1. When distance in nm of label points 7 Å out along Cα→Cβ at positions 26 and 146 is computed for each of I, II, which one produces 3.4?
2. Which of I, II yields 13.0 for mean count of other Cβ atoms within 10 Å over residues 66-73, as computed?
3. Thinking of I, II, which structure, once distance in nm of label points 7 Å out along Cα→Cβ at positions 2 and 162 is computed, gives back 3.5?
4. One of I, II was used to compute mean projected area of the Cα convex hull in nm², and the result was 14.9. Which label is that?
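We did not get these values from a lab; they are worked out from the coordinates using the rules stated. Keep in mind the model is a prediction, meaning the values are calculated, not measured. Cβ atoms are built from the backbone, for glycine too; each structure is taken alone.
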Structure I
Amino acid sequence: MGLFLIPLLTGFVFNWASAFTAFFTRRLGERGGRAATFVMRNILGIPVWAFGLVMAVRQTSPPLFDPTPVTEILGWIPIGAGLVPMIWGLGLLGMRSFRPTSQDTLVNTGLYGRICHPIYCGALLEYLGIALLHPTIPVVVACALCWGYIFVQACLEEIDLKRRIPAYRAYMTQVPRFFPRLWKQQRTPIRGD
């Protein structure tokens, strides 16, 4: 059962390490820090844990419940809904999402004016959908670990963002982390708006 855990957890560790752009930039310079973050996130992190998730899905295991057309629809809804903030968030960030630098500026408009981490919000929905579509123990365990990974990754990135972008500290007090508020909260202007 557990072979999928090796790439899944290894990828998480590389992604967590990639969250420290400020640290790598101080040690390796702007160019070296950008390269270290890029390699850890986009070559050793995301592809490796994604491979672990695919391994979990492909592992034969009896389902926890019998899938029905209703559970299939309920699985595809969060997957489709999760794609929206992921693609929108990536579009707003551009290259910053793949190669963060110490020169990055705060993005706090559009979707980022409503959610601090829209890409992670979408990913949380995606994992929920995957668990509903493939309700086996390996998939549910992998998706639960992915949820935990997202929460840790967001915290680590926030530590780094507060160092690289001083206005981020005020921003994160006004904008919810993963899911938008249903009511409109009055924002005070953030330096860097």
Structure II
Amino acid sequence: MSFLNSIFIMTTAFLAVFLEDADGVFRYWFGAQADFLPAIVVCAALREGLPCAIATAVAGGLCYDSLSANDLGVTTLPLLAAGAVLSAFRGLLMRDAWHAQFALGAAASAVCPLLSLVILMSLGRTPLLGWPAFWEVLFVALSGGVATPFFFRAFGWLNRVLNYQPATGFGFRADREIKRGRSGRC
């Protein structure tokens, strides 16, 4: 795990939260706002591990809750749960395959709003439920699933460009023949 990779992921989470709040393009076109924070937590959990996933979930969730009408911490707990589960099973998941990245991003993007809804209802709030809410959860899941492979590629590219890459080969080829003996004679 590189500290610079964690900084990239945290910066992307903050930018995603503020762009979701400031820009209403998705809401205007599709009637629902895309949420990329679960996709970023999936990338943090699978690429960097539990500490980066926890930091991204807590900081991004608190930032998201401070800009929304949610109580503080309502979004943080589902993001923490998604990050903890994915980082616990990261050795078993096909994290380099784009279809697995899409499925994990879509699942996390669908589960996090539903868990937030359960938390809000347990706090005594009465959110609006119905077919528009179903469409919003479906749109958030699909947009998070599409965004997750993009985030994996972007963070991989930043890692290759800005971090030190160790040498993979040796100075000598395996098929090289070394002739021993006196000079001039074989």
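1. Going through each structure in turn, the value belongs to I.
2. II
3. I
4. Source structure: II.
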